[in-house]
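Just so it is clear, none of the values below were taken in a lab; they were calculated from the coordinates. Just so it is clear, the structure is predicted and the values come from calculations on it, not from any experiment. Cβ atoms are built from the backbone, for glycine too; each structure is taken alone.
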Structure 1
Amino acid sequence: MGMLSNKVAIVTGAASGFGAEIARLYVAEGAKVAVADLNEEGAQKVAAGLGAAAIAVKCDVARRSDVDNLVAATAKAFGTVDIVVNNAGYTHRNSPMLEVDEATFDRCFDVNVKAIYLMAQAVVPLMRQKKSGCIINIGSVSGIRPRPGLVWYAASKAAANFVSKAMAAELGPDNIRVNAICPVMAPTGMIESFMGMANTPENRAKFIGNIPLGRLATPNDIAKAALYLASDLSDFVTGVELPVDGGRAI
């Protein structure tokens, strides 16, 4: 039996990077998964590789109608929703704070913060009915220990980290656990935006120098943390900001 046998999960931003790896590990551990992403083709490709245990759903997590449809499609396909991983994220390019335009600022907060609100509106009533559930928000170590250049992104992720604690406090009596995972930079599709420069070994070394364990995160690092927080191993863990950062937040 896998660690997530008979569980049903939604993973947003799952066409690539952290989300795709989380979806794959969840299925390997027995879960059924809705692979959600604005990139429909990418989501379908990931879901196809997971067979009958997965469905692909196109979803802009900042649109209420898309999120409502995602939750409904998951419940229709698999009967319920036990786990939600709010992984979809957006960032501005690493640059001085006054150079970030308003539209980019709005998109950061829509995808990184408003999406958590919309997902809660859609899924918490289902979880309350059965008195169980697990919500995992992918925050960021930058929301704990910010640095210059990603001011507005860091602010949005600090909100994601903090709202996880507030949700945990309110939803605990319903036996719904809420936690945040706070990754350090990883070689995903947003790495050049995070660095604000070309993704070369020399430029990576500048950032790795701030990580005591001496490397960037990998999607598998984040997926393993997401597995722990979704499993019964963490059934008394809620309201946690879990840095998966090689010590960057120290």
Structure 2
Amino acid sequence: MKIAALVGLVVAVGCGPNLSRTPPDTGPDGEAYPMERQRMVREQLESPSRGITDARVLDAMRRVPRHEFVPPEFRSHAYEDRPLPIGFGQTISQPYVVAFMTEQLQPRPTDRVLEIGTGSGYQAAVLAGLVQEVFTIEIVEPLAELAAATLHQVGCTNVFVRAGDGFKGWPEAAPFDAIIVTCAPEAVPPALVDQLKDGGRMIIPVGPMLQQELVLLEKHGDQLDQRRVLPVRFVPMTGEAQQ
């Protein structure tokens, strides 16, 4: 496992196509977390009312240990159908939202993906098993450090974590095949559109609190096709986005 300093706080960790190490999966009360992951996928993702169908996405959700990405006091709730607090006023998204956004992004094994809003690192870990590289930015530096450590702990070499403001993206690593944003600006940041490849996809929550919608964008030359796909509630994008 290598740790590389690039720009600011940037840590290379990895959750490649296969997790290289499986962490202990039994909680302090003896709960069988592999069974909980299977139940989470079966009841929350594959159910007719939810309808996640991409086999690769479902497999990634079965394999990534969500309990490792939540504080110890919430691990017994890690596979429930809800977001959980991770400190600093931030949350880890509901499993369905993670799976839905990942499926909408249509990740391919050769993709280089930019994530804005690392949070706990769970979404990056799910993506890392599906794509070539993940570049993820978190504005809260302690969360970025913790996410990098957790990704390292679960055996994840193709994720790069940066502490910083994601409003301007990661220009040195651009362009990206896909961009996923897990915090909500009131409008799509122009820099993210610029850093998306021709033919690329972006999934992003847009709008003020209580009026947010997930928007799927596809870039075709100078044209940007947009489609609203799901009402959501994410924490607002902070930093320059608020100005």
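To which of 1, 2 does the computed value 1.9 (distance in nm of label points 7 Å out along Cα→Cβ at positions 112 and 184) belong? Intermediate values should be presented prior to the final figure.
On the way: 1: 1.9; 2: 3.2.
Source structure: 1.
When mean count of other Cβ atoms within 10 Å over residues 56-63 is compared over structures 1, 2, which one is greatest? Don't skip to the end; give the middle numbers.
Working: 1: 21.8; 2: 19.0.
Once mean count of other Cβ atoms within 10 Å over residues 56-63 is worked out for each structure, 1 has the highest.
Can you say which of 1, 2 returns 3, 14, 20, 20, 14, 10, 8, 6, 4, 1 when P(r) over Cα pairs in 5 Å bins from 0, in percent, for residues 72-143 alone is computed?
Numbers: 1: 3, 14, 20, 20, 14, 10, 8, 6, 4, 1; 2: 3, 16, 26, 24, 18, 11, 3, 0.
The read-out was computed on structure 1.
Which structure, out of 1, 2, was helix-only ellipticity at 222 nm (-39500 (n - 2.57) for each DSSP H run of 4 or more, over all residues; to 500) calculated from, if the result is -6000?
Details: 1: -13000; 2: -6000.
Computed on structure 2.
Given a value of 2.8 for distance in nm of label points 7 Å out along Cα→Cβ at positions 96 and 128, point me to the structure among 1, 2 it was derived from.
Values: 1: 4.8; 2: 2.8.
Attributed to the structure labelled 2.
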